[in-house]
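The structures come next, written out as structure tokens.
Please treat every number below as a calculation from the coordinates, not as lab data. Just so it is clear, the model here is predicted, and its values are computed rather than measured. Cβ atoms are built from the backbone, for glycine too; each structure is taken alone.
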Structure I
Amino acid sequence: MEPFVQGKETLMLLHLDPWRVEHKEITAGFTGRQGGASKKPYDSLNCAFHVGDAPEDVLKNRRALAEALDFKPEAWTCGEQTHGAEIAVVREADRGRGQKDRNSAFQATDGLLTDVPGVLLTSFYADCVPLYFYDPVHQAVGLAHAGWKGTVAQIAAAMVSKMETIYGSHPQDIIAAIGPSIGDCCYEVDDYVMEHVRQLEGDLSKLTETAGTVGLYRTSDTDENKYMLNLKEMNRRIMIKAGILPTHIECTSLCTSCNQDLFFSYRKENGVTGRMTSWIGIKES
């Protein structure tokens, strides 16, 4: 069953439904592209400054999203993503970094982690993979942005390790989710990318018994020198290798490239488009 379910809000919000039902103390999900203030080609729920959208429209969209989730606009906290594996711990004093401008965001940061209620962690996507983490024992939440570079850098494993170090989390207690992103139906890559993927392939292939038999990649139907890469499955196996139980991982079936009416897609729109937002936060009591 698809874990990301669209709500009834005016904004297109896809809530991580199993968590919404079982863990009412947090909110987590992913935005679609509709219901916002941005004009073409960023129409309309673009929440990223760096794409060239009018800043005032981005701020309207960010404010609308925070308020729809019952968070204050100043709770919005984000990083400047660089397709790396750097993870920042968000303390009380960091609440709101990146809300109004790029300079105040966590620089060169693709992962965010916090245990502070009232902080809304956010990150941005137009085909890359959003990863969600929650430790219900220690009440800590995290987000990670994983394109192919972040995936092969194993940002998912880095997040688990950081949660262990900072909060004392046990991997078997952590629940995780993999959100809407480009699927292996559409994600064609060349040998340069595959060279990096194959460095991990051996270890990840050993997980077939616990992770299932879904392949990590296959040869392209249109070009025998290229490959269709399954980033979702790669990240799922990296999570399992890091100690997260397979039964604790939710994984979407939604492809951002296949569903241009629902999502922005960097590949499908030749790089000129908006960005969806992943979010996670611990609600204030």
Structure II
Amino acid sequence: PGNTRQSLLTHLPASSHNVQPFLWKDEPLNDDLFLYPPPFGFRGLQSKVAELQKLVNLPASDSPQPEKAAGKCQRCVVMGNGGILKGLELGPVIDRFDTIIRLNRGPLGKFSIDVGNRTTIRMSYPEGTPLSWADTDPDTLFVTVVYKSGDISWSSAMINKLSVPLWDWFFFWQKVPDRIPLKASKFRLLNPHVIRETALDLLKYPLPRPRLWGWDQNIPTLGVSALTLASLLCDEVSLAGFGYNLSQHGAPLHYYDQLPMSAMLEQSMHNVNRETELLQRLVREGTITDLTGGIHCSYCHS
């Protein structure tokens, strides 16, 4: 039980033993949640977060984690959106996992032969969320990730079925959905400690610091953050569709569009090389399993 988490804890401080994946309505927010700005915390956003907390989650006692049968190993798969998924026809394998975590707008439909057609959790920030909701399972959970203050207002608007405040549109770098057709009970607010643990403890990034311009490349991708979340929900964690081969500039970045791998060279928030090194180490240690070989492929020639 908890095999992946127990293995991760060998890389983490003692405080990580009690990290909760989500924030609940009936649990007070600790002061350390306000030490840093998003996505590492909620500094300066106390009132907004308190308001959202009332909306986004039921009391913890009424909101169990994804169903877990007694004595059964809970197997998670985190679905990356990598082009490596194209043509592998892993859909039937993916659908056999107990918990399937999908990221941002990774679509199903005509791609289901490669990526499956079930979704347990869709984890996203506003700009990454599907403009047209295609997850048909009524029990799908939406995990909202706060990267900036406007994300909180957007989340409140989605739950209340309201329009996004006009002012917040200025903070979105691409179009965001006007609506997510889920009940309020199906929304979860990711605990910023999940991002902080991923960045500071697993990836060994420096503490966040104020900057007038640019980024420190200390913000983890949603995929690696989802791995941390999965370790809190499941006994065994696998990944599919992960791995950036930046030497293949023309290779497809995603399984669902024509964006080339070279597009990753233009981003400035994430340290892809550091993340790759971490994931390779975790696969070699047996902490996680890589189903598609994009991270560490023991049977590949190169």
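Per-structure values
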| quantity | calculated |
| --- | --- |
| Mean projected area of the Cα convex hull in nm² from the coordinates reads 13.9; which among I, II | I |
| When FRET efficiency 1/(1 + (r/R0)^6) of positions 258 and 274 (r between Cβ atoms, R0 = 25 Å, to 0.05) is computed for each of I, II, the largest belongs to | I |
| Distance in nm of label points 7 Å out along Cα→Cβ at positions 122 and 154 - structure with the largest value, from I, II | I |
| Which entry (I, II) yields the derived value -0.48 for log10 I(q)/I(0) by the Debye sum over Cα atoms at q = 0.14 Å⁻¹, for residues 138-193 alone | I |
